[in-house]
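Asker: Structures follow.
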Structure 1
Amino acid sequence: MASNPPFSFESTTSSELEIARTHVRQGNLADAERVYRQVAATQPDQVEALRFLANAALSRGEPGEAVAMLSRAAQVNRNDTGVLMELGVAYRSAQRMDEARSVFERALGPGRGRNTTARLLLANVYELDGRPEMALLHYFRAILDAQASGQWLSESTTDSGLRQLVKHAMRYVDTGRHDLFGSVLEPFRHGIDAARLGRIDAALAIYLRERVEMPADPRQQPTFLYMPDPGAACFPDTAAFDWLADWSARSASLDDEALACIGHPGEEDTVFSPFSMDAMTATSGAPKAPAGERRIPLCQRGIFQDTVRARAPQLSGMLDSAPLVRIPNYAPDVEILALQPGTVTPARRGRSNAFCTIVVGFEGSAPLRVTVGGEPRQLHAGRALAFDPSFGFQYAAGDAPVRALALEVWNPGLSPLERDALTALTAAVVEFDSRLQELA
């Protein structure tokens, strides 16, 4: 007499799962739920059944049941991102925001990764929980990462289930950044001063892409912030800088200190790109310096190099007394430029036309050719030259070594009020973008 094969939960479950999937494909969701419940009754840790039943509970407005089932599923496989995402949604529906936030952060991964959907949902949790600043940061980071990978550029590149939330995120970011940076300017609006911030308001609108305004001269292309109408000239007249003549003569005489800095190569030679949204989203890095170029930072992003202060105390004192652009964690950049004979630097472009660069030739240096916007000028030892770096610039040495000091100052076309407002605005942008970078 033939014996029956042994009973197997696995074979029974497999058959029931296939039946449930068939019901789902045919749109018979009630029948599918009934079969999935049979599976969960015999195998309470069956993840597929738990996920279906949890989503069915959510559709009925029963987030507590969904949380219970998805929590069990997450214990079976703690690294299943799909389960974590659904659990986060269930917690959000149950108004358990702390748990939802924790789960979405787990879904982002140890390095926080680029799971744009998880970050989008995390941002939404922050918004619902009354934390607009964090919501703004995470919404913006999700949008940047998604669009960098070709998503969320149109309806066709956005998952249908996410379209409404993605559109909401974009509106939230537009409004949030406008309000955040606009509020920074409010303390400067007093009486008649309110009317004097028109160019600053325009610069902010251009930065936020709320307004399109091309410079009258197409060569002028700042990488960070364009301010309309401060005076467009590749080489502003040095007479506009009333402090410069005496200051540059005294600084140029400190050639021995410049040589001391050039003669000690080290980690202070490293030049970092300034924080800005363009720097964060750029597809290529800064141009590579040629072998014959050395740039020794004396001050970078507003931070003076202690080792350089020790080697160049008088020059450091001159910089302390100069009316440099001073914006926390952003400006000024001050450097000694050393070029070997025949060296031509790559073309570079400045961050803002609100800044000018002053170049001073040290005594004993050969002439330096400075080309801005395609226009060349010769800088001789002991002399100073001013230029607008937003036009694009490069340096070149002739047949002898060149030593020069380059520093950032305000464009003389700006009023003191505009300088103060731009300082506050830029500091706020830098802080926001730095926090955004930390999420990458």
Structure 2
Amino acid sequence: MEPSPIVYQPTSPVLFIGICSLNKATFSNDEPYKREQSVAAWLKDSQTVNLLYQTRKASFELIFQGNLENKGSLLAKHPLNRDLHRGPDFNGTARANYLPAIDRYIGRFYGGKGNDGRSYDLKASLNGSPHHLLIISGLYGLLLPQEQIQLYESPLEDLPEIQAIWREDNRLTRLLAAYIRAKKIRLVVDMTGQRAYREMIDWPAIYALPNVRVLHAMVNIGPGEDQIKTFGAALCDPLLHMPASDLFTLPDSWELRTHHLMLRNIPSPPKGEDWPREPSELEVVLADMRQGLDLFSKTVEEGYEKLFGRDQARVLIEKVQQHESPWSVGINPNFIKDIDQFDDPGVKKNLFADLVSLLTTFPVSRKEKAITELRNGRFGEYQGWRIRIGKYRLIFFTDEGSHRLYLHSFDKKHEDEDTYDLSKLTARKIRAYFLRIEE
């Protein structure tokens, strides 16, 4: 049975912003594409419509030409992209199969049970609501609920390359601003929840629009993905059916206790209160780095043997034990390859002596000329160091709180000290650098 049509004709100056869904209905209907149901038809300004289609085209091409993988699956070969074509939804001419976005997306934001035990259905709640809803999508950018879309997979929250398409030149923000102007929106309620979606919008630019007020939703029972279900339930009841006059008069910090939800005029939980927040990208990276250290520390004795041979490894271990070394050590497997590439018989001899000194001293001396901290090399609890060993450099990291020391890399001296300035690395690049893995 095909889904019933949605009765959605918003007239109020209130706009809610939600997000798409990983879970999608995989069937399509036989209806031809109706451009009048698309956000392009509601934007009116031809220059903005061109921007929308140009960016959608770039997003479409990224799937098939960007060689992107998500969780081990190549997007171009992903089952959900098998029948994705450049149809009129991308200002193309190819035939494609469609379903309205409100029917295509079936994740937690769109229906289920709220924290109050009551069932909610976003499509049913939109019927008859006077308010606007826009959906942020990694492939389409902005969508109306009734807009026809194809079956696809383009995970915005997992792939920075997809985010970059819409963030370049503030494209998504410009499209949102154009919609706000076209529909004379006066109140924007941000219900994106997840950091990856919320940060797609340049919110100060939206705040600066004349006569426009912005409120951000958050809940005090779970951050990020965990709050999406709560947002959907609260949107269905009562937000979509509150009079615009009531929504306009909400204070800058308003709490809806039945859903543990707060609307605030700034996009962060209130300071000084125990509201959970989504971990930052760096915090996620640090968790991966800790797991990496746990893995590498389990093979440290094997690493010593590969570095120095069995006999010398035993000598090193005994010296460290004799001095009751305070450090728990991890060795990246690539570290051994770094040293083996140099045909220099003195490398390992000098490294052996320095390791004995390093592993039996706590904390690391900040006075020795041979040892210096990496510029901008602190990531959470981890501090990066370099130690001169003749014409070579050993890079290592320490967590002095938990007494962990991690041998990261070994190479020849670089004249350019900025080689070790890591301040411009993104969190994703920091993870790859720290664990020495290919992205």
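Every number in this text was worked out from the coordinates using simple rules, so none of it is lab data. Quick caveat: nothing in here was measured; it's all calculated off a predicted structure. Cβ atoms are built from the backbone, for glycine too; each structure is taken alone.
Asker: Thinking only about distance in nm of label points 7 Å out along Cα→Cβ at positions 219 and 379, which of 1, 2 has the largest value?
Answerer: Numbers: 1: 1.7; 2: 3.2.
That would be structure 2.
Asker: Related question: Please state which of the structures 1, 2 yields 4.0 when distance in nm of label points 7 Å out along Cα→Cβ at positions 115 and 187 is computed from it. Spell out each step's value before the answer.
Answerer: Working: 1: 4.0; 2: 2.1.
It must be structure 1, since only it matches.
Asker: Consider the structures 1, 2: one of them gives -15000 for helix-only ellipticity at 222 nm (-39500 (n - 2.57) for each DSSP H run of 4 or more, over all residues; to 500) as calculated from the coordinates. Say which.
Answerer: Working through the options, I get structure 1.
Asker: For distance in nm of label points 7 Å out along Cα→Cβ at positions 67 and 99, which structure out of 1, 2 has the highest calculated value? Please report the intermediate quantities before stating the final value.
Answerer: On the way: 1: 0.3; 2: 3.3.
Biggest value here belongs to 2.
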